[in-house]
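Asker: These are the structures, in structure tokens.
Only the coordinates and a few stated rules stand behind these numbers; no lab work does. Note that the structure is a prediction, hence the values are computed from the model and not measured. Cβ atoms are built from the backbone, for glycine too; each structure is taken alone.
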Structure P
């Protein structure tokens, strides 16, 4: 009988080893949505925050809407999932967050309901993303900066914010308004440079940025605006040269660049424009004015009689 003891001992070790190898993690993670609060009305981009923990570790959390995965995930704390409601119709949606632990266990949060109403808040007023096609807020005593959320009103064709007290820079999100035909921001105290994203607005026929405090160069992307007929950039603090891409604006009939700090030579491509320099006056308004800059001769022959006063003290 003594000879059986070693075999019994080995059998116990094998049993224990097998039992350890089958000791898999079956404990699911926990997950709770912390914001927004259920029943909230949301619009545009919504940040859905949650907390999740697990005895072994959380691999990721995933957003589900009405029982369907959105493929929106986050795998680092603090967990936040950005839900773009612009791709959904207005209405109520059931929101859950699914948490995955490192062993493949999952848990869904308690369902909350969010009400999608696609609006944008601008200066205390709400505007429908879908139905707002014109926004005329001129002479409305607006102050502060232009909210970047204005770029979500993608159906806008007309935007006028002139004659207010707006400050700060023009947000690059303005380049999202690709249906715009008229952009009028003059008569404010806007600073900074003209964003290159302005070149996305290829349907523009009128661009008015005059009477501000804009600095920097005229972006070459302005040459993308081939439907422009009116370009008003006067009474700013623009520097650098006139970009040769301006010659691409073959539909342009009004060009106003006066009272800036533009330097260098005027590009020959300016002669490709359709401006009527012969009449040069319509109802008391010039068609073309680039006076009071620092533009250097020689001037293109097509406009040499119309450049007006230029400070040429720094010209070679």
Structure Q
């Protein structure tokens, strides 16, 4: 397939800006735009300050206007473990809750380079356990917890699914991995083919790795690279990829390996699209379809 015309126009405009991998983390955080979603959804939101393993930790729960208790999507945001937070991805989580009709619990976690691997993993797992343990008082259905994430957040969703299985819980009903980063250790054709000029670049991925990982051997740790973990006995999954995304092949390969280990997987590739298209529904029509796809998939499962 060829680049979608909407993507082509976006990339021509994005090429005018300085490469983000040349910025300091603080400057990157200042200029980063997490979403281009202008819809406003009036939902009940509640912020909870958890006494997490590394200090206070925020979880924001979005509730659509439906009677509870509700199934819940525990959502981990992307940003290469360096940028973004709950506030930055607020429009995405509002949209996800409004379209699916489920509660969404947006999990904040500390960022690199100030807090390197495995701190984000530990905080993500802590938040998942906190939500599970308090589900009844939060008016959530404990037996219907979905973990979801995009990009680096897809990495965290995949990792906590493996950890929850290994630790005897919490029980996870389903996982939604959107353009996930699943493997720091191997080379993939999509990384070589789309290494530059397609928004997310190899230089940026190297920048994220340099800030997040403590040393090279962390690339081989399954809680950094879930592709290297035990994939048997995991919850069913929806994996969404974009054709012109350097992370495309590792996301799809993760899906194929899950299937090889007996896990039910739905793979959906959006042709002509780039990384983060799902967070820019004002610009890309296919971005809107991602939320509808998640809704249809969860409606058949949850």
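Asker: Looking at FRET efficiency 1/(1 + (r/R0)^6) of positions 79 and 215 (r between Cβ atoms, R0 = 30 Å, to 0.05), point out which structure of P, Q has the largest value. Before the final figure, lay out the partial values.
Answerer: Values: P: 0.15; Q: 0.85.
Answer by largest value of FRET efficiency 1/(1 + (r/R0)^6) of positions 79 and 215 (r between Cβ atoms, R0 = 30 Å, to 0.05): Q.
Asker: Given a value of 122, 46, 29 for Cα extents along the principal axes in Å, point me to the structure among P, Q it was derived from. Before the final figure, lay out each step's value.
Answerer: On the way: P: 122, 46, 29; Q: 49, 42, 39.
Structure of origin is P.
Asker: Once mean count of other Cβ atoms within 10 Å over residues 87-94 is calculated for every structure in P, Q, which label goes with the largest value?
Answerer: Comparing P, Q by mean count of other Cβ atoms within 10 Å over residues 87-94, the maximum is at Q.
Asker: Right, something else. Quick check: -2000 is what I get for helix-only ellipticity at 222 nm (-39500 (n - 2.57) for each DSSP H run of 4 or more, over all residues; to 500), calculated from one of P, Q. Which structure matches? Show your work: numbers first, answer last.
Answerer: On the way: P: -2000; Q: -10500.
Derived from P, not from the others.
Asker: If you don't mind, another one. Of the structures labelled P, Q, one was used to calculate relative contact order in percent (Cα under 8 Å, 6 or more apart), giving 9. Name it.
Answerer: On the way: P: 9; Q: 20.
Answer by label: P.
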